[in-house]
Structure P
Amino acid sequence: MSELELPLDEVRFVVVDVESTGGMSGEHRLTEVAMVVVTGGRCTASFSSLVNPHQVLSPFIEKLTGITTQMVADAPEEYEALPALEDELWNPSAVFVAHNVEFDWGLIRKSFARNSMHLPDVQRLCTCKLSRRLNGTQGRHNLDAVTARYSVTIKNRHRALGDAMATAQVLLAMIRQAREEHGAQTLADLLSLQYAQRVPGKTASLTKLKLHEYLVNLPDEPGVYRFFSKRNRLLYVGKAKSLQKRVATYFYNTPLHGHSVSKMIRYIHHLTWTETGSELGALLLENREIKELRPAYNVAGRDYAAPYFIAISNEDFPRIDIASAIDGAGCEYYGPFKSRLVADRILNVLKRMYRLRSCDGPLVPNADFRPCFDYHIGRCPAPCAELESRSSYMERVEAARLSICAGRSGLLEVLHEKMYAASHDLDFETAAFYRDSIQELEKLNVGDDGKPRSVNALDSVVVVARGPADPLMEVFALYGGRLRLQEVVPVHGPHDTLHAHLRSIYMQSRPDDAFTLAELDELKIITGWMYRKRSNSVRFTYNPEKPSELSEQIRTLSALLQMQSNGAA
């Protein structure tokens, strides 16, 4: 999945505002820089700093911003203030956002160049342009007008952090509007909107009038919808968090409707839908039906594509290698990864770090054996020739396993170092590749400790909040890496039936048979979904002998949501 295909909740919007000594011409410098990170529908981090421009500020600038020459005289230098922004923009899912993005990006780019810092060429989104497309008939689109339109209050106008905070709140409102009015679901949709032909507003299509009796009965619930032609030919299968809102977007004239979608809409004669109770249920059902029914206008997702894993074999001298299947041979599997290329790069880093053997087949040490080339270049200590004991080799296998499972302090830290080193050497293609590898590693299945687990040892109950005020929650149980339960239950109970279902699952022996292609395909979906929901969910290992743990985890989730709600306020 490229960054353009990322669901909007997965994108890391880095909202930036700068103050300067004047315009964008070469002699002008930054006086203040601020950023607010928006991801998962909320503001998650912020940073601001004054910057020493080594210039005297004009009376006009001092009056406009409240920043004086005296204030910036002892402020940090550009090279001291900008690394925080640089780190954020190297995130694989980062997008640079500003109100009038050309101005802020231009000043930031010149500041980076002046200090021999590399500015990643990330996607850029302009909230001013987006406002013109979303609200084309509503007058002015400067920050004051746009914040007023969305009822956002600006604190400390013309100061970088105040303007960035306001722009971040405007962005969140625009994303909601783009979803509801134009069906925007991915980063590509949102970026397309800012350059789309301006439309006067929502106008209902003729197809909508024809399908009125269906549309008024659609529930505001997660599910899967299906469009059919007059001859009952299945045209399209789609998923939705809200069937009512998502299906309605097809029947308004919007610049996001390409030629293929517009053509399909003309053929729609009737529709059906299935409520799934949860977003994950909708994702899995949609995936299954596209592959089984192969609708005419579903181009993507029609065939199974095996994911890739890093596998540690179950041998006296284990190998670490790439696998595209999960069998019942007792190996450990870490993944899934989106491509063989990414998995290979991570595997090579592990092999070089821990000098693990790359030869095929079982290894029987023999002192008369001649070591291979890897031994002579220092990549393997040659346990095959009895030049290393099994206990020493197993220590390094365990170190590799711990490195994968250590979260930020293990392999991820090494990949970050390699990314920054490649960037420093101006090898930006390699740096971007390590950036993508980091993102893939961060998405690995994790246990209740927040660290990666092998797929076949993933035994977790995941409790997901539907919203701060929603009386229902979603509960999922994974056992041996397979999804065994999906339920929607009341937050405040009772949970006796849920306990009984969980107990029946985890009292059984863990499955150890090979995964089918369908199960591997669903594992990719489940992994991505768990990653997206990490900020509003809790996960834990269910103990059938301690049913009270479920209630404790639900209380933890409620407290987490309350903290997030208070932070957003």
Structure Q
Amino acid sequence: MNDSKILLVFPPVWSPAFVPLGIPALKAFLEKQGINVEQRDLNVGFWEQFTGDKNLECIYSNMKKYLIQKQPKKNLLKQEIIFYLYVKSVQKNSFEEFKEKVLTKKINQTDFMQLCRKFSSYYTEPPVEIEKSSLVYHDRLFRGISESYYSLSSSKLVEHCKSKSNKFRKYFRELINHDLNKFDFSVIGISVIGANQVVPAFTLASLLKEKFPETHITIGGPWCSHLYDVIPEKKEFFDLVDSIVFFEGENALTQISKSVLENRSLDGIPNIAFRKGEKIIRNEIVCTQNLDEIPTPDFNGLLLEKYQYGSILPLQTSRGCFWGKCIFCSYPFLEPNYKERKIELVVDDIKKLKEKYKVNRVSFVDSSVKISRLEELAKVLIESKIDVKYSCLVRFDKRIIPLLGLLKQSGCLQLVFGLESASPRMLKLINKGINLEDAKKILKETKKVGIKNQICLMYDLPTETIDDTAKTLDFLRENIETIDSFIYSKFGPEKHTLVEQQQEQLGIKFEKNPEFDLDLGYVFKSDTMTKKELERIEKEFYELLLWCKK
């Protein structure tokens, strides 16, 4: 179009382990339309700052204080004791030894990230009110440093973004002055996946607006989509940004960029909200993007060597969920209209990524890949003699069993399965459509052919009893030799899910603090399990997880 540039930004706080897909996919799409794009992962830089002397000294000093104050007690959870012992083992080194281990990655990125979350200058003990929000589910890992408490309330968020107590303001101000100040961007787009990125994203937006008032600042991503019915009512947001994008962003961001560059109105651009005079305009939502028209993601501008798993690149072969019946899941809302990309194009994506970035591993980030598509993909990969290793999420479907040898031959390294519960009653209630005997056989057969498996579990689901959860724990114990890994979480009800609509039918009621107008979900207090029982369940899950990792 012209020499004007668009900047796409991925803000903190997110795990620096994996390469993000959102902004590389948008960059490729926009450049196909003739728009010049740069992208920055500011999250990686955020974590890198902790390796400087001043920050390392702060972490080291706070570890010492923690060990003095937090002597192991009988009532500590096992994971708290393990963390205490780990900190003790790290802190027994001199500061210089600690620094050397961090810089040479003898302390791996995951463990160092845990130390930063707890002992860096960014750490703030989250207020107790957080327990009365869905952040206990949506920001389990980072809420001590993400300041996500302020993401619950529109008024508190806008106020905090401009507050001197906001720890992200200094970081971003220095970044803008030393880096972004060198460029002339007509549009800056900020990607927000979850609540842990909200305060940094809007803080960055407010500082950019102060520094570059003529630049169009837009924010989009799953967090915005989740709140598409709330955000347009919050005029104060549009003091920080010029527009907000909901749901599919390719066409919206293309039209925003062209309209800004050509000095045209944003009227009629789908999937956005923006201020026009004193009114906030919310345009029509359209989710009709043809996945075959999207080019291969462009990771140029991201320093892949900075990620713990930078040699694994993400790809998406479909949008939405072909199953779409699980009552707890918001995926069908966030990505409506299930659609697929042709397998030939997926294979072409893999070829291009291998050639351009010298990688041979990809992670398919689809909500779940159909068995028929997985079979087709495997056959094309084998026929094309493409050396690639891949992982993906699939359903426990017995049709996969005779295909496991083929999948292994094609390069499949890992299959991730959503089981959630091993109670037949709960599986029926949450609409998983899973046969437990099939699940056991699939785990056994994946182990036999040498494909790693992982299962995802939940507890404290609506109406779940201690007997239901016992069945899940028994399933883990009985199949521990064929399960390579598992992850588990406590159920957290979200907006725009089937379970939200079925509260009366299930005889349950979710709670929400009226002040938390931006909460993505609700608080659920079980009346079928006691607090002591839930604590015991958490302990048993964790102990089985340790056993599984041996």
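Quick one: Kirkwood radius over Cα pairs in Å came out at 25.1 when computed from one of P, Q, so which one is it? Among P, Q, the structure yielding 25.1 for Kirkwood radius over Cα pairs in Å is Q. FRET efficiency 1/(1 + (r/R0)^6) of positions 235 and 515 (r between Cβ atoms, R0 = 35 Å, to 0.05) computed as 1.00: which structure among P, Q? Value 1.00 for FRET efficiency 1/(1 + (r/R0)^6) of positions 235 and 515 (r between Cβ atoms, R0 = 35 Å, to 0.05) corresponds to Q out of P, Q.
Computing distance in nm of label points 7 Å out along Cα→Cβ at positions 395 and 539 for each of P, Q, which one ends up highest? Largest value of distance in nm of label points 7 Å out along Cα→Cβ at positions 395 and 539: Q.
For relative contact order in percent (Cα under 8 Å, 6 or more apart), the calculated result is 14, so let me know which of P, Q that is. Derived from the structure labelled Q.
When Rg/Rh (Cα atoms, Kirkwood Rh), for residues 27-114 alone is calculated for each of P, Q, the greatest value falls to Q.
Throughout, read-outs are computed from the coordinates displayed, never taken from laboratory work. Bear in mind the structure is a predicted one, so any value in this text is a computation, not a measurement. Cβ atoms are built from the backbone, for glycine too; each structure is taken alone.
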